[in-house]
Structure 1
Amino acid sequence: MTSAVVLGVAGVGAWVYQDLNDNIKSADVDDKIGGDRPENLSPGSKNILVVGSDSRDGANAEYGKDLTTMQSDTLMVLHVPANREWATVVSFPRDSWVEVPACDKGDGSTSEPHHYKINEAFALGGTSGEVAGAAACSIKTVEANTGLRIDHFMSVDFQGFKGMVDALDGIEVCPEQAIHSKKARLDMEPGCQTVGGEKALGYVRVRYGSDIGRIGRQQEFMDALAEKAQAKLTSPKALYGFLQSATKSLTTDPDLAGIKPLYGLASELKGIPSDRLTFLTVPNYPREADVASDKANVVWQFPQATELFAALARDKEVDKKRLEADAKNPVYASSVRVQVLNGTGVSGLAGTVAQKLREAGITVAGTGNAPQNSGTTKVTYPAGLEKQAQALAARLPGVRATPDSAAGAVTLVVGKDLDLDDIR
């Protein structure tokens with residue numbers, strides 16, 4: 001979609017260029033993120049956080065007058081590799097149950113680290129109504145839970161989305177079942193049809209069935225929007241209307257805040273073959289499998305989620321079919337029973353690590369001290385428990401599970417190298 005937003009601008013007049021350029025808002029997040037961030041393991045690649053924002057200010061107020069904070073309706077990361085030969089878009093279910101780190105709320109206070117839905121980060125950091133704070137908290141949350149270094153961000157609001165769709169005379173969608181939602185103001189029968197304006201917005205926002213189904217609709221819609229934009233935006237009037245809506249809806253970090261840098265990014269994306277642009281969703285399962293009372297959230301699958309993030313961090317293309325096949329039979333966190341042993345000599349550390357694991361849904365069978373101090377964190381397992389051990393090890397950066405015929409259970413020996421903040 002980014003390429004559809006800015007390609008063609010080079011051919012318009014100087015006054016139009018400046019008009020569009022002035023529409024794009026900038027928000028500096030660097031001083032709000034802090035210095036404890038993942039290392040960039042692939043110089044030349046880019047990770048761009050894209051947030052679909054439904055802040056309740058101005059024209060957007062009609063979408064939810066009961067809400068007073070900024071909200072992130074959509075959250076995804078666009079990974080552009082160093083060689084520019086492929087690209088991957090990873091969607092994060094907004095109901096993902098993750099640890100939200102401490103964030104500057106913009107009102108003179110700082111939030112405490114806690115577990116909640118991932119989309120809360122945008123609202124938490126945006127307490128004062130500033131996009132910079134909202135984006136910074138979202139970046140911190142994504143980085144902390146994925147290990148990916150976020151290089152840029154874009155926030156797109158509802159009204160701009162509607163304008164882009166209307167400038168293209170609507171987008172064809174093909175729902176397989178009827179959708180009737182008062183909240184999204186949407187009544188649709190199954191079958192292919194062209195939607196625009198309020199109906200298009202409702203279609204990509206509606207939670208009809210599950211959040212995962214909504215993500216699928218969003219990804220298909222974005223793909224169709226980009227394709228139609230490239231085919232239709234040949235007249236100056238249509239192009240100008242589309243770009244006006246697109247640029248007015250954008251808030252980015254300072255390095256992307258302008259037609260020139262966005263055009264450069266779009267030019268890079270334009271050269272990527274359509275079959276090398278991959279849309280993925282973080283592998284997940286209902287949290288209800290771990291916590292029977294929680295019917296509203298999802299948790300990420302391990303080791304699949306870790307493998308996905310590690311591949312992108314190393315700038316490796318992800319095999320979507322393989323990822324989805326591996327995710328068909330998830331290992332629930334609650335099915336992992338682990339003995340936690342303190343191998344550092346630091347009093348109470350096993351209990352602290354055990355509590356972190358319990359918060360992630362893992363069953364801790366017991367705690368104790370290792371026979372000898374260890375500088376390296378280790379996960380060992382007996383025959384038959386390899387998948388459970390791998391799921392545990394995937395939550396501990398840099399740790400691999402190794403078989404141990406003498407072990408009676410999955411065992412975690414906490415070494416001096418383990419950073420508690422890195423446990424996922």
Structure 2
Amino acid sequence: MADREKVAHLLRRATFGPTAEEVDAAEAKGPAATLDALFAPAEPDAGAARTPMPKLGPVINEKSDRAEQIRTVGAWWLDRMVQAEHQVHEKLTFFWHGHWATSADKVKSGPLMLGQQQTLFRTALGGFATQVHAMLRDPALIIWLDGQKNTEKAPNENLARELMELFTLGVGHYTEPDVRAGARALTGWVVDQKAGTATLNVKRHDGGSKTILGRTGNYDADGFADLLLAEPACPEFIARRLWLRYASDAAIPGDVLARVRSQPTTAAMLREVLAADGHAELVKQPVEWLVGALRQLQLRPGELTDAQRKQLLGGLTQLGQVPLRPPSVGGWPAGAAWLTTSATQARIKLAQSLAARAPQPVLDRLTAAPAAQRPAALARLLVVDKFTDRTLAALTPAANDARRLLTLGLASPEYAIN
């Protein structure tokens with residue numbers, strides 16, 4: 001594999017979607033220096049500075065205001081994903097959103113969902129322990145998994161179960177008695193939605209002795225978290241999740257697993273995943289597909305009209321992945337689940353919308369090439385290594401219509417898979 005293909009692959013996996021200029025710069029640096037730069041950016045994130053957090057006003061009309069605030073947060077996050085220059089950090093934050101999958105459909109609060117997004121961003125790159133402890137205090141997650149209903153007199157097992165099964169250990173590494181005891185450890189947390197905080201009400205907390213994973217003590221939320229984090233299954237579980245989302249849907253090789261699980265931070269774990277051999281084709285998630293397209297076409301959601309932003313979010317709804325609205329606590333699917341007939345039709349429709357808004361300089365980059373070379377110019381623009389003969393047969397007749405060419409490129413199988 002040539003250096004350009006190596007760095008293009010690295011950038012496609014590490015970011016939401018690189019531009020041709022970013023690939024050019026990475027090619028000049030080489031794969032090793034590019035990997036270093038991804039995890040140690042030399043400059044502050046100017047793109048993040050251009051997308052400050054939205055200011056959410058008071059809720060007057062409960063139903064309409066809450067819904068509008070949630071839409072505002074979702075649109076802001078989409079804009080941040082497109083604009084962010086520290087793409088590793090931004091994409092990893094979205095990875096954690098799918099991991100701690102929490103839906104605004106139940107939380108019904110823009111400020112709480114924004115607060116969770118900021119917690120995930122703040123803890124995305126560091127040690128997983130910091131994130132686990134922070135998330136057990138996250139008001140949105142507590143509401144999502146009924147933690148505020150979990151009291152000494154009426155223990156609720158939802159958060160304890162998902163904490164072990166989906167967030168830290170995985171199936172087979174805990175028992176039902178562990179769930180019941182874990183629920184007791186998590187009792188007493190209450191959410192103040194107006195203040196956006198979660199606090200422990202000691203009168204609702206079960207301070208008695210509990211046996212969890214074979215250990216006995218008066219465990220509270222932090223003590224329970226520490227027990228889970230000390231289990232060998234925990235770093236292996238996170239390593240496998242990173243491998244699935246960033247490298248391959250095949251099992252992680254044993255030697256790679258050993259290297260990844262031993263790293264002290266999530267950033268270091270991800271770096272090992274990206275540097276490892278054994279990557280295979282991955283289907284882009286809809287958000288990844290859309291954000292990459294917006295970056296490459298120089299379209300910023302924050303500069304679109306309200307109607308146009310709603311159209312983007314509507315397109316994601318049709319594709320089945322909307323930020324802040326995972327379908328269940330298990331998060332979004334991976335792989336071929338995104339390649340259904342209905343998803344393909346939705347991608348074509350959204351691709352037409354994006355191509356219709358592409359600015360003239362983007363179109364000029366295609367039309368500057370002779371007609372016969374425009375599919376190659378399109379591949380460069382969209383950072384596709386090569387279109388198949390079948391795709392080229394569809395692209396060639398559209399060579400004289402730059403917007404149609406863009407639509408077909410964005411809807412192509414080669415663009416849907418990286």
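Where a number appears in this text, it was derived from the coordinates with a stated rule and is not lab data. As the structure is a computational prediction, the values presented were derived from the model and not from experiment. Cβ atoms are built from the backbone, for glycine too; each structure is taken alone.
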- Message: Using mean projected area of the Cα convex hull in nm², for residues 295-342 alone for the comparison, can you identify which of 1, 2 gives the largest number?
- Response: 1
- Task: Kindly point out which one of 1, 2 the value 22.6 was derived from, the read-out being mean count of other Cβ atoms within 10 Å over residues 151-158.
- Result: 1
- Query: Looking at structures 1, 2, which one was helix-only ellipticity at 222 nm (-39500 (n - 2.57) for each DSSP H run of 4 or more, over all residues; to 500) calculated from, given that it came out as -16500?
  - Reply: 2
- Query: A value of 9, 34, 35, 19, 4 was computed for P(r) over Cα pairs in 10 Å bins from 0, in percent, for residues 71-270 alone; which of 1, 2 is the source structure?
  - Reply: 2
